Structure 1
Amino acid sequence: MIKDMKIAFLCTGNSARSQMAEGFARRFAETLNLRISVYSAGSNPSKEVNPLAIKVMKEKGIDISHQRPKGLEDIPYNELNLIITLCDSARQSCPIVNGAEHIHWSLQDPASFEGTEAEKLEVFRRVRDDIEERVWDMLQNLQLRKGNTTKP
């Protein structure tokens with residue numbers, strides 16, 4: 001079992017995708033009793049977490065309303081074991097951390113989608129569900145916990 005691992009989800013604005021990923025990772029880590037620290041940050045953080053990200057995460061029973069966008073300097077960036085970039089811009093702009101594994105997930109930015117409120121929510125839900133599956137699979141693939149692999 002990997003202990004005291006530090007994981008960060010990075011995006012440009014840290015207002016939607018990375019915030020949702022942080023919320024899922026915290027929930028799954030708590031559910032599975034994993035000893036990991038989870039962070040999210042952005043290379044150019046927004047002023048607030050996107051309200052639609054908060055809304056669609058509440059639909060999954062996860063409250064991210066207390067989270068805030070952060071810059072790389074606001075997390076222990078040089079101590080990370082695993083960095084997951086969620087957009088191509090973050091992949092290009094984030095500095096390399098020696099010894100850290102890097103995973104890239106090129107995910108649609110739901111915050112940039114233009115449409116009606118219902119259409120925007122549909123995109124946010126689709127991205128949220130994709131992130132949920134990826135975070136769950138990632139934690140399982142890292143073999144952070146042996147035994148129970150039933151998704152909560």
Structure 2
Amino acid sequence: MKQSKTIALVAHDNRKADMVEWVEWNWEKLLKHKLVCTGTTGKLVAEALIKMQGDDFTGKLSLTRLKSGPLGGDQQLGAKIAEGDIDMLIFFWDPMQAQPHDVDVKALLRIASLYNIPTATNRSTADFMISSPLLEQEYHQKVKDYSGYINRGIDL
């Protein structure tokens with residue numbers, strides 16, 4: 001990972017307000033990095049950052065919006081992780097409500113774990129990650145070699 005990170009931000013509907021509040025609290029740190037968000041989360045994050053900085057700020061914001069999670073955004077994000085384009089994942093998911101795209105959510109969390117991507121699924125973990133000194137440094141993460149699984153007939 002380079003010094004400047006690519007941070008993915010995702011929030012389920014009942015957690016979007018929490019994500020916006022977290023972004024407003026951490027906006028100065030987040031602006032030093034590239035942000036990738038799913039659909040509506042990206043819209044709300046951009047609005048929050050612009051609110052914190054003013055309208056003249058829009059050209060300086062590095063934020064990529066993917067599709068909404070249920071429309072393929074989770075899968076797009078998983079592909080970006082597999083390609084090595086994401087350094088961190090902040091995913092405020094709603095553990096109290098079933099999601100119509102639950103399979104995609106599980107796949108996203110699985111691929112993040114597979115590629116050893118630091119992942120926060122709640123505010124406390126996100127706070128620890130954003131305040132880590134490693135956020136501002138180069139970091140060489142170790143990714144486990146799973147090729148042995150293929151040789152044993154396990155299809156990944």
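For mean projected area of the Cα convex hull in nm², which of 1, 2 scores largest?
On the way: 1: 8.4; 2: 9.6.
Comparing 1, 2 by mean projected area of the Cα convex hull in nm², the maximum is at 2.
Looking at mean count of other Cβ atoms within 10 Å over residues 20-27 for structures 1, 2, the greatest value goes to 1.
Thinking of 1, 2, which structure, once P(r) over Cα pairs in 5 Å bins from 0, in percent, for residues 4-67 alone is computed, gives back 4, 20, 29, 24, 16, 7, 1? Before the final figure, lay out the partial values.
On the way: 1: 4, 20, 29, 24, 16, 7, 1; 2: 4, 20, 33, 29, 12, 2, 0.
Computed on structure 1.
Give the label, chosen from 1, 2, of the structure having the highest value of distance in nm of label points 7 Å out along Cα→Cβ at positions 12 and 84. Before the final figure, lay out each step's value.
Numbers: 1: 2.1; 2: 3.3.
Of structures 1, 2, the maximum of distance in nm of label points 7 Å out along Cα→Cβ at positions 12 and 84 occurs in 2.
Here, each number is a calculation from the coordinates, and none is a lab measurement. Everything numeric here is computed off the predicted structure, so don't read it as measured data. Cβ atoms are built from the backbone, for glycine too; each structure is taken alone.
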